1. With relative contact order in percent (Cα under 8 Å, 6 or more apart) coming out at 27, pick the structure among I, II it was computed from.
2. Of the structures labelled I, II, one was used to calculate percent of Cα pairs over 35 Å apart, giving 19. Name it.
3. Name the one structure among I, II that distance in nm of label points 7 Å out along Cα→Cβ at positions 315 and 331 of 1.1 was derived from.
4. Of the structures labelled I, II, one was used to calculate helix-only ellipticity at 222 nm (-39500 (n - 2.57) for each DSSP H run of 4 or more, over all residues; to 500), giving -13500. Name it.
5. Can you tell which of I, II yields 6.6 when distance in nm of label points 7 Å out along Cα→Cβ at positions 3 and 251 is derived from it?
6. Suppose you compute distance in nm of label points 7 Å out along Cα→Cβ at positions 83 and 291 for every structure in I, II: which one lands on 7.4?
Structure I
């Protein structure tokens, strides 16, 4: 028999009272017994998605580097071969007793955490093997667990559906706001600690979004954290603005010039540059900026596209040492139809603009805009014969 200390607690499932059991186990013990019902051609009865390798690798690195915690409990079910024994002191404190032959703990929720920890264990053991140590060292990482006992497969599936459709995670906008506050606090210190590049970029993007939100042409059109949803007049979240700026924020020159500037802890210079860029666009397309409800320039397809082109505009400004608003407007004029309001009308504009603004459409728009923006090299003319 295999015993695990557990706390029993009461909830409801499918309208009926049910007991669940809270426990903690070393990561190696959980991984050794886990199974996950992934849907595949070989397992058509599975109900879970395939794991996403980037998420698994990210969790593995997170665990191995000791960056933080995985405090949220994995939800598991043992279909048969397990029961609960209360202690003498209290009926809700006791042990889960699991038959020796019952090795499978089915993970209902938390598969990426489980795969990530498993990858971390494997990578750690690989390093130990390369160091020619015979005995693997434990990861020394415990996982909180919530067990269901005796749920049949169809109830596992229903519980999986409920957890993944009803439970809501913390919004990415709120997470970005928290990262922004953390980075700003650190940069304000006399001797700031090292800040992860990903956090630095996210904070810079949020700082720009906050700056734009108070100034034309974006004033009143950016939705801040926990504000009521308003897709007509405020279709862009501050976190989305930050995400669309990533092509520029990943640029090596931008990082050195603006993000790593210790004298500008609030990223004000970068924010002013982006606001000036949008002001130039507003002067080129006054109708589109005056009617955000019916034009897409200040909606995802427009913002993603113009922030991609922002990288090219900045690069050209840098080469000519001219970051003025007039020069930006002159450069943007190269885009032709893409800086005409009519192109961006949500009902009567270009067909690719009238859609949902998905990533595929944005890639096409960006490709066309970059072609229009790029000047031909000197000496290159048409291919026609004289």
Structure II
């Protein structure tokens, strides 16, 4: 078993967390090809992204309470088994609707690994040190959204859309074996809680009654919505409107994703010195700057894909600064119910992003709705950070 406070354990948690972006970003270059293969519209196939988010949200609300009762490790392994089975279902899909259903089930499996990796961090760390650990995990994990679309574009060009799901299923098998044999149990028996419905309801009410939880939750949701607007709309806009190939889209997506790696790396190195809230504020300002720059660039260079790609790199740098600190801040008040708190946070975060994805899916005629959405949520994240300082205990 890996020991706490080691880079090896951080790497394993990052591996588990990487399942999320890998499962979305690797097949993104194939979305137009999948639409053609099944004779479906772009908006119909885009529902596979939204269905993934919905499944991810539903799964998170379940896994946290289960892990608070039975421990982190067995629940993580079970979730990964579901992920593997659903990956086989994606490969066997004979229609767009079958694929959408399989993607929803795949997300239910993936969500367990991600929400419980956060809970493990909360089991082991406090305050800015939890933010640093989440940032370090995110910095390692940031290679996933950079490499995944490149790999996905290569696989689509050479082998077709099924190849990405073969690789994702194999990754799930590796993650399940690593969790089963290397992950330590971080929740002792003495800290495990009841699964009784009234106890869960009381927990959820206490989370939502906490002003700091609500403030951090709002920041996380606005920041994350911009990411999934980009994930939902960019395959169709960059390939359909700007004419990029599947591999060209993968390159463009990877360039944007490098911003996330930069943001998480800066956060991991500075959050203990600067503190959670100052790092969070810097992230929100960067989110707003990236979104507004996208509007300006699109107005000046409407026929250049770079008008979207370069500003999204800035936005995603802001996300890398914001997301780990927002999650750490939301979970801090609840050390004995970290799994359940992480579940509620993830459920609301993913559900709101799914709604944004559905909206983007019906406005794919051009780049302006995508850019406007990203700018709006970036500005709202900054406004939320500025307007909730008292709620977050900042004077």
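Please treat every number below as a calculation from the coordinates, not as lab data. Here the structure is a predicted model, which means the values were calculated and not measured. Cβ atoms are built from the backbone, for glycine too; each structure is taken alone.
1. Of the options listed, only II reproduces it.
2. Among I, II, the structure yielding 19 for percent of Cα pairs over 35 Å apart is II.
3. Computed on structure I.
4. Structure I accounts for this read-out.
5. It was calculated from structure I.
6. I
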